[in-house]
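Once you scroll down, you'll see the structures, which are given as structure tokens.
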Structure I
Amino acid sequence: MRRAVRIHLGVALAIALAGALPALAEDWPNWRGPARNGTSAETGLISSWSVDGENLIWRQDFTGRSTPVVFDGRVCASGRAGEKINRQEVVACWDAETGEQLWEYRFNVYHTSVPWNRVGWGNVAGDPETGYLYHQGVAGWFHCFDSKTGEIVWAHPLIETHGFMEGYGGRTQTPLIDEDRVIITFSNTSWGPEGRPLHRIRAFDKRTGEQLWVSQPADSQADKNTQSTPNVAVIDGQRLVVAGNGGGGIFGVQARTGEPVWGFQLSKRGINVSVVTEADRVYGSHSEENMDEANMGRVVAIDATGSGDVTQTKEVWRLPIGAGFSSPALHDGRLYVVDNSANLHAIDAASGKHLWELNFGRVGKASPVVADGKIYVTEVNGLMVIIEPGDTEGKVLDSDLIKTPDGRDAEIYSSVAIAYGRIYFTTEEGIYCLGDKEREFVVSASTPAALPAEGEPGSIAQIQVVPGDLSLGSGVAQSFRIRAFDAKGREVAAPAVEWSTRGLEGEIRDSTYTTPETGSFTGMVVATAGELTAAARVRVVQDLPIEETFDDIAVGERPGYLMAYGARFGVDDLEGEKVMAKGPSPVKIHRHITFLGRPDHSDYTIQGDVMGTKEGRRVGDVGLINSGYTMELLGAYQMLQVRSWQSELRMMQQIDFPWEYGTWYTMKLKVEEDAGKALIRGKVWPRDAEEPEAWTITVEDPLPIRHGAAGLSGYSPAPIYYDNILIESNR
């Protein structure tokens with residue numbers, strides 16, 4: 001192989017024009033490529049390869065289902081690693097030329113029912129401007145890494161900060177980087193305006209992690225786990241974020257403000273496909289029940305110049321194709337779509353005319369990539385396929401099967417990433433780099449996707465408070481700032497504003513709000529400029545100790561500062577005593593958690609009184625949460641259990657513990673770090689008895705969860721109750 005050469009884009013262009021180098025080799029920083037449409041401008045790419053060595057440049061051990069990104073000479077991906085008690089989610093980067101691993105970061109999965117084989121679902125996103133790498137994990141951890149070193153720049157545990165709704169499906173969205181923002185979507189339920197479970201879109205400052213805006217374009221959701229990644233387009237003078245939604249719609253919202261512009265209801269279930277855009281067109285698909293036809297699935301073209309609900313007015317064309325997971329590729333006037341049965345469809349993008357269809361496997365989940373006159377696509381059952389698209393038919397040039405060491409077909413959900421003349425993809429069995437071994441390796445930055453001009457800004461029409469959502473402790477002074485925009489979401493000079501609070505204790509002076517020394521509550525910091533107003537959501541949770549007896553809460557209500565699934569919990573009057581109750585869920589999903597503490601709390605003990613009941617044969621589980629660890633009394637099994645991952649029961653230990661329904665017990669859960677391990681100790685005793693000296697259960701975790709919010713956990717096919725919660729520092 002020739003010696004690697006790394007050069008800047010401008011130098012590369014000059015040399016290439018002089019004929020001294022092969023065609024420009026670009027980064028692939030987004031999972032759908034530099035133009036976010038599943039295409040690459042690279043040439044000289046391979047038409048065949050072999051797991052035995054033909055055009056196989058390197059392979060490294062790795063287990064992943066995500067698509068890698070490639071930028072600044074590095075290839076990065078998310079996946080899973082470890083066995084049994086050591087199972088964790090992982091983000092890693094390798095040298096794109098040699099495959100040498102540069103760094104990896106492993107982190108615990110908890111507060112989730114996502115199973116092990118679905119961990120590492122979401123793709124990473126790279127930002128060549130900052131060198132940062134972003135990842136949203138299956139259990140809600142949202143990380144920003146320095147891609148050179150693997151160091152964490154900032155991170156949000158979204159379950160504990162925003163009420164991220166996890167689920168067994170594990171489908172996870174990929175971040176989108178646009179200007180100064182990193183944009184993610186997920187379903188959540190927290191407090192106040194976000195108490196209702198909905199799929200929302202959020203923008204964060206890509207450098208600081210401060211939330212800029214939140215948008216809830218849909219008024220209902222059918223699925224809480226979807227994987228439609230946002231795209232960005234400038235349409236009719238507005239810079240829009242366009243994304244599928246858990247409510248079955250495709251929506252366009254202003255990219256800088258989150259203000260909803262239009263919505264198109266496509267399906268009765270959530271959308272998992274990422275849209276592609278060109279000019280004023282948006283292309284999307286699904287494979288569930290249609291809104292207006294009995295058949296399943298549809299590919300559509302939408303005229304995105306409208307406003308409001310455009311379902312009946314802006315559909316350009318439709319085809320009855322069930323493509324529910326693979327996102328389309330758009331190249332040279334053609335839309336390439338992979339359906340759920342691994343058939344590749346070529347469609348005229350302008351008219352919707354179906355040109356041809358080609359089967360290349362059994363299950364279609366990954367998205368096709370078009371480059372150098374070929375289409376590269378993987379299939380779930382171990383295949384990496386190279387196809388030549390023609391005018392009237394497609395032709396398979398190469399199809400190679402990857403197997404695991406035990407002889408199974410390796411699962412592949414990854415699409416390919418094309419960069420520097422090479423093809424990168426991940427599998428259950430490893431991460432692969434394919435290409436011409438004799439081609440010179442050149443690193444060059446990609447050309448940003450060209451978007452239409454937005455025009456000159458108009459007069460101020462919207463203001464925005466930044467940060468827009470945050471959690472604070474006791475005696476904290478937090479400053480806010482203002483951004484302003486015209487009616488089309490173009491930024492303008494910020495005006496002078498008047499500051500006030502709504503529902504918050506403490507004081508505000510100018511743009512700085514200071515929390516009191518005690519008290520937990522929620523409210524708003526409000527900015528007013530003439531007739532314009534904007535507000536930031538603020539959750540204040542006091543420093544430890546925290547004591548909650550529920551005596552001051554009205555029956556049917558709950559403490560306003562509860563985070564995540566708070567609506568499933570409510571104060572009840574039980575024989576003249578106010579307690580927290582959790583009853584059966586109307587949708588028959590009875591297991592929920594809620595948090596009273598802050599994510600940064602660590603080294604503490606939570607104590608509380610709990611009671612389970614029995615209705616017929618229905619009995620529940622009831623318990624407490626400390627720093628990502630859950631201790632529960634299991635009603636059906638008459639056991640006491642400690643765990644950190646609901647579906648996998650990682651580091652789980654349980655003991656026989658007969659307990660009576662309708663009887664109050666006191667639980668105490670203490671978590672400390674000891675010699676690099678977490679020491680988790682629990683006690684349970686009848687509330688009216690004296691506290692025993694000995695711990696009832698003791699567990700060690702070699703992969704300690706070092707901090708996390710205290711909370712309540714329960715499974716309630718029959719009512720369960722909590723009272724007298726006390727959270728105290730071990731120090």
Structure II
Amino acid sequence: MGKELLFEIGTEEIPSGYIPPALEELKTVAGRLLQEARLTFAGIRTLATPRRLALVVDDLSERQADARREVVGPTRAVAFDAEGRPTRAAEGFARAQGVPVDRLVIRRLDRGEYVVAVQEEKGLRASEVLATLLPKLLTSLSFPKFMRWAEGTFRFVRPIRWLLAIYGGKVVPVALQGLNVRADAKTYGHRFLSPRGVRVRSFREYLERLEEKFVIADPDRRRALVRTLAAEAAATVKGQPVLDDELVETVTHLVEFPTVVCGSFKREYLELPRDVIITPMRKHQRYFPVVDAAGNLLPHFVAISNMRSRDMDLIRQGNERVLRARLNDAEFFYRDDRKVPLAERVPRLQHIIFQEKLGTMYDKVQRVGALAGLIADRVDPGCRAVAERAALLCKADLGTTMVKEFPNLQGTMGREYARLSGEPAGVCQAIEEHYLPRFAGDRLPESNAGAVVGLADRLDSIVGCFGVGFMPSGSEDPYALRRAALGVVQTILHRGFRASLAEWVDRARAGFSSLGGDAEKTRREVLDFLRGRTQVALVDRGLPAEVVEAVLAAGSDDVADAARRAEALAVLRRETDFGELCAAFRRVVGIIPKGFDRAVDAARLVEGAERALHAEATALTAEVEGRMAAQDYLGALQRIAALKPMVDMFFEEVLVIGPDEGLTQNRFALLKTVGNLFARIADFTKIAG
């Protein structure tokens with residue numbers, strides 16, 4: 001029967017965004033280290049507040065499991081002489097392994113007889129193992145940024161102020177090298193409401209005593225409480241809070257003991273665009289907007305505080321005062337920006353650098369406009385005029401005071417200022433939508449014009465950055481090109497555009513008249529990069545990875561077409577005889593010489609099996625072409641699969657490679673014809689079956 005382990009790292013306030021990944025890593029690393037240490041356990045839980053990371057291990061074994069290890073040494077002939085006496089090689093091996101030479105044993109292995117040292121390791125008590133394992137766990141955690149404090153080289157996400165380590169109700173003697181911090185049974189409450197330490201002996205007592213000291217250690221419970229408190233507070237003004245998950249998560253990890261206030265602001269601010277009001281609330285103050293039953297904004301907000309006061313009105317007034325200043329600024333920026341029509345701001349983009357080697361934002365919108373025109377011609381000629389106008393204006397809001405103060409409003413303010421400048425509704429919509437998607441799971445453009453401008457913008461950035469050598473490398477992607485490429489693929493799939501990526505890349509490359517380097521190399525690298533993002537997007541849609549790889553190997557230039565081929569192949573893959581079909585295809589293409597390309601001479605088909613296969617393949621070709629033209633790839637695959645019996649009969653009855661070189665070449669040509677039917681849709685050699 002095991003015992004409970006409770007380990008807590010007490011720190012200065014950890015940034016809220018660091019906490020969720022730290023909890024996952026703490027659990028994963030702890031599980032790995034305990035398994036490596038031969039300590040069994042029933043389960044692991046992790047908890048956190050801004051001032052602590054905690055780990056609970058249930059039913060942790062009291063001792064390590066005993067270990068037996070065998071180390072293979074020299075051969076028997078080298079380790080012992082003809083009389084069976086150990087040689088210097090045997091003595092040296094035994095000494096290196098820490099065993100007497102007479103304890104060496106002989107093992108017969110596949111490659112002969114070898115000397116083996118058998119090492120028996122008695123398991124230690126868990127408390128002894130934990131004294132070294134827990135410091136290793138702590139130093140194994142990774143964070144975006146680390147800090148050093150006091151003297152020495154030890155570093156952690158924030159200064160460590162205390163450690164709590166209890167196993168089976170007793171303190172584990174954990175110490176950190178270079179720090180004057182030793183573990184005991186003491187934890188600490190809320191920094192301001194109850195800062196004194198309190199001793200605990202178990203996880204249950206830990207939760208109870210901390211709550212008495214105004215700390216709710218369980219983030220799941222804190223998260224639920226944030227939602228409940230926000231809803232209750234909004235109900236007092238006959239509204240409901242806008243509880244987006246990202247903000248709830250952030251607030252959960254900003255507080256140890258959530259309390260709530262419902263504040264107000266002047267109704268006149270509601271005349272501002274909705275996003276102008278919400279952005280200062282969410283991004284700067286971490287407030288929840290309040291809406292009525294119809295979703296209209298109310299002049300109220302909900303704030304979750306980490307403080308409890310006898311007079312909560314003071315906290316409410318403080319929050320209102322801060323928001324009032326933000327909204328005053330936003331109102332001023334909005335009024336001031338409206339004095340200049342959006343189109344008049346375009347020439348000012350000549351003073352905003354896009355990238356040092358790629359020119360200004362003004363240069364960029366000229367290139368984006370030209371590329372958007374080409375893309376529109378290919379996917380929806382009717383949206384060309386709207387797309388080109390939106391492309392010209394799409395970056396103009398970067399010069400406004402509002403966007404300088406609130407950068408995440410770019411596009412949103414472009415739409416609003418375009419509307420106020422009298423631009424058509426389609427242009428306004430496209431200006432905002434060209435930024436979509438901004439992140440994973442974000443909404444996608446709902447207009448073709450918005451999608452076209454977004455594609456042109458992203459392809460311009462990707463091609464330009466690749467052209468000057470700024471490709472993503474490892475975890476480094478300073479220009480967010482992976483996200484841009486994924487946005488290209490997702491937009492194409494969402495809108496169902498049928499077009500050639502290669503043509504678009506070539507046109508984007510042509511827009512950089514002064515771009516040096518190897519144009520063909522840049523083209524190849526960009527298309528490979530986009531192919532990789534296509535693979536990611538299709539797998540994220542639930543398609544099997546090997547199916548996606550097989551389809552893209554047959555052609556990835558038309559993303560929407562590749563997606564339809566993959567969907568059809570995924571359906572066929574579920575058929576019971578699919579493995580046999582793959583094997584037949586591999587047999588067909590496997591025998592054909594690399595680079596072989598020759599037409600079939602029907603007059604030289606002498607065997608009945610090869611004449612039958614040729615006749616069926618010839619008849620199928622036109623039908624398959626028709627089905628593929630209609631994008632009925634499943635139907636095409638099912639018809640191609642009907643060739644399998646004839647392929648099998650061909651290989652059973654026909655000698656492909658024989659003494660007559662002409663017949664051999666003709667049979668290669670026949671198999672090439674059959675293989676081409678498959679290869680138009682996917683490379684079946686990439687699929688296990």
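Source structure of the calculated read-out (distance in nm of label points 7 Å out along Cα→Cβ at positions 238 and 462, 0.8) within I, II: I.
Could you tell me which structure in I, II was used to calculate Cα extents along the principal axes in Å as 101, 100, 48? Comparing all candidates, it corresponds to II. In this comparison of I, II, the computed figure 2.7 for distance in nm of label points 7 Å out along Cα→Cβ at positions 358 and 430 is attributed to I.
Can you tell which of I, II yields 0.65 when FRET efficiency 1/(1 + (r/R0)^6) of positions 622 and 662 (r between Cβ atoms, R0 = 30 Å, to 0.05) is derived from it? Attributed to the structure labelled II. Computing mean count of other Cβ atoms within 10 Å over residues 134-141 across structures I, II gives 25.6 for structure I.
For distance in nm of label points 7 Å out along Cα→Cβ at positions 86 and 558, which of I, II scores largest? With respect to distance in nm of label points 7 Å out along Cα→Cβ at positions 86 and 558, the highest-scoring structure among I, II is II. In this comparison of I, II, the computed figure 0.20 for FRET efficiency 1/(1 + (r/R0)^6) of positions 350 and 446 (r between Cβ atoms, R0 = 25 Å, to 0.05) is attributed to II.
Could you tell me which structure in I, II was used to calculate mean count of other Cβ atoms within 10 Å over residues 270-277 as 17.2? Only one of I, II returns 17.2 for mean count of other Cβ atoms within 10 Å over residues 270-277, namely II.
If relative contact order in percent (Cα under 8 Å, 6 or more apart) comes out at 7 when worked out from the coordinates, which of I, II was used? Derived from II, not from the others. Here helix-only ellipticity at 222 nm (-39500 (n - 2.57) for each DSSP H run of 4 or more, over all residues; to 500) was derived from just one of the structures I, II, and that gives -15000; the source is II.
With distance in nm of label points 7 Å out along Cα→Cβ at positions 94 and 606 computed over the structures I, II, the top value is the one for II, the highest of the group.
Laboratory data are not the source of any read-out in this text; all were calculated from the coordinates shown. Source: prediction; values computed, not measured. Cβ atoms are built from the backbone, for glycine too; each structure is taken alone.
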